[in-house]
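Listed next: structures, encoded as structure tokens.
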Structure I
Amino acid sequence: MPPFHPRLSDLPREIAVFPLPGALLLPQGRLPLNIFEPRYLAMTLDSLARGRMFGMVQPDAHAPKADTGPGLYRVCCLGRLSSFSETDDGRLLITLTGLIRFRIAEELPLSPGGYRRVHADYADFTADLDVAREPPPLDRTELLSVLRPYFRARGIEANWEAVEQTADAMLVTTLSMVCPFDVPEKQALLEAPDATERAHMLVALLRMGAAANAPAPEGRPS
């Protein structure tokens, strides 16, 4: 088990959440964040003093607006502050390492620092904490066959040697987090019931994205 990996009993029920569209955190993934808004500076500093954990959540454009801000998707991911540095202009550069998904059981009033807080329900996602389990097999040939045209269509440069050397489970996690999918697509990857389903969904999204962004055939309008 990795150092500092918590048990279910160690997880807080009340947590701060950072609503950020397009920012996907998955269990065992690593998400770098540049913190500069006063309320999120307060959230980060408070989290450092209270277990070093907060949740990442995406706003849901179809959910009713709350008194505290935009409506939120109900499934989120708890992360642990695994690195932290300050800049001369007052920003905080952090890395959040994903621990476990959770559902928002209820939203609480805004904190004194102005950031949002929720009660978290981890019951449906306890398997996320089992980092020792064997990852499911991945058809890397299929994944790379759709990843290359997707990156080409999007104009994304990749270190293919690093891609080849990344373990299967981490490759799926990292690609799900970094690829520029739409908010609902990112949320679908987060809510995938298991790693196998997430891998299938990732391949499907890459294939659709490559086709949608492919150049039009010569002689036909784009």
Structure II
Amino acid sequence: MQIFTLFTSKEDGNLAYHVQDDEKNVKTNRERLSIKYGFDNKKLIFMNQVHKDNIVIVDKNSKNLIDACDAIITKEKNLPLMVMVADCIPILMYDEKKEVIAAIHAGRNSTFLNIAQKTALKMIKEFKCKEEHIKVILGPSIQKCCYEVSQELANIVKKSFGNEFENNRYIDLQAINKKQLNDIGITNIEISTYCTKCSGDKYYSYRKSTNTGRFAGVIMLKV
């Protein structure tokens, strides 16, 4: 068994059905991706992400589309989980010893709702995972250099998390997620420094163009 993780790019095309794209194009992009990386597209589980904190445990009997959900967890082998983003943080989480994986959509609202921490705690409660064995990858996303918000939201960040996470209305979502995980003893965290808005044009960015596709984070227990 190995943990397979992947962050797609624009080269892989748009992977979301809910944006302004032809459904056939999305289906083709997903099929090509599955062939390229060796997973079964028919088993792919993804979410109707709603920027909240609903976390669902899935298995081989689950539907492909999990509605009103921002994190999915499984211990099912060869079952790929996918999170789709275009500035929000795609988080992949896993415990190799217990063979449990998760895909998490951590936008601003879900981050404020502690979704990464809550997902880890669910893994610990439901599957007996241990904090020291959980590894976390935060994929490419908008960084503190570009994530400007209203003064009202900036004040919420300072009040809820601390002054160090806000600078002149620019907020650091990556650091907030890291702190939330650190607070429960998870320290094995890898954070991409690639800013989807300003580092280049490799990934889709909603802040650059509201009419844009979605790239994805994919994780699977591969046997």
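What follows draws every value from the coordinates through simple rules; no lab data is involved. This structure is a prediction, so every number in the text was calculated from the model and none was measured. Cβ atoms are built from the backbone, for glycine too; each structure is taken alone.
For distance in nm of label points 7 Å out along Cα→Cβ at positions 72 and 128, which structure out of I, II has the highest calculated value?
Working: I: 1.3; II: 2.6.
Comparing I, II, the top value of distance in nm of label points 7 Å out along Cα→Cβ at positions 72 and 128 belongs to II.
From I, II, which structure was distance in nm of label points 7 Å out along Cα→Cβ at positions 40 and 56 = 1.1 calculated on?
On the way: I: 1.1; II: 1.9.
Computed on structure I.
Using relative contact order in percent (Cα under 8 Å, 6 or more apart), single out the structure from I, II with the greatest value.
II
Given a computed value of 14.9 for mean count of other Cβ atoms within 10 Å over residues 24-31, which structure among I, II does it belong to?
Working: I: 21.6; II: 14.9.
Answer for the origin of the read-out: II.
State the single structure among I, II that was used to calculate FRET efficiency 1/(1 + (r/R0)^6) of positions 16 and 152 (r between Cβ atoms, R0 = 25 Å, to 0.05), giving 0.30.
Values: I: 0.05; II: 0.30.
The read-out comes from structure II.
On mean count of other Cβ atoms within 10 Å over residues 104-111, which of the structures labelled I, II is highest? Mind showing how you got there, number by number?
Details: I: 13.6; II: 24.6.
Greatest value across I, II: structure II.
I have -10000 for helix-only ellipticity at 222 nm (-39500 (n - 2.57) for each DSSP H run of 4 or more, over all residues; to 500), calculated from one of the structures I, II. Which structure is it? Intermediate values should be presented prior to the final figure.
Numbers: I: -10000; II: -7000.
Label of the source structure: I.
For distance in nm of label points 7 Å out along Cα→Cβ at positions 64 and 96, which structure out of I, II has the highest calculated value? Numbers along the way, then the final one.
On the way: I: 2.6; II: 3.2.
Comparing I, II, the top value of distance in nm of label points 7 Å out along Cα→Cβ at positions 64 and 96 belongs to II.
Give the label, chosen from I, II, of the structure having the highest value of distance in nm of label points 7 Å out along Cα→Cβ at positions 168 and 200.
Top value of distance in nm of label points 7 Å out along Cα→Cβ at positions 168 and 200 goes to structure II.
Rank structures I, II by FRET efficiency 1/(1 + (r/R0)^6) of positions 32 and 120 (r between Cβ atoms, R0 = 30 Å, to 0.05) and report only the one at the top, that is, the highest.
Numbers: I: 0.85; II: 0.40.
Greatest value across I, II: structure I.
Figure out for me which of the structures I, II the number 1.7 belongs to, where distance in nm of label points 7 Å out along Cα→Cβ at positions 8 and 208 was derived from the coordinates. Mind showing how you got there, number by number?
Details: I: 3.3; II: 1.7.
Value 1.7 for distance in nm of label points 7 Å out along Cα→Cβ at positions 8 and 208 corresponds to II out of I, II.
For Cα extents along the principal axes in Å, the calculated result is 60, 41, 38, so let me know which of I, II that is.
Numbers: I: 60, 41, 38; II: 46, 42, 27.
Structure I accounts for this read-out.
Given a value of 3, 14, 25, 22, 15, 10, 7, 3, 1 for P(r) over Cα pairs in 5 Å bins from 0, in percent, for residues 88-183 alone, point me to the structure among I, II it was derived from. Can you show the working numbers first?
Working: I: 2, 9, 13, 16, 15, 15, 12, 10, 6, 1, 0; II: 3, 14, 25, 22, 15, 10, 7, 3, 1.
It was calculated from structure II.
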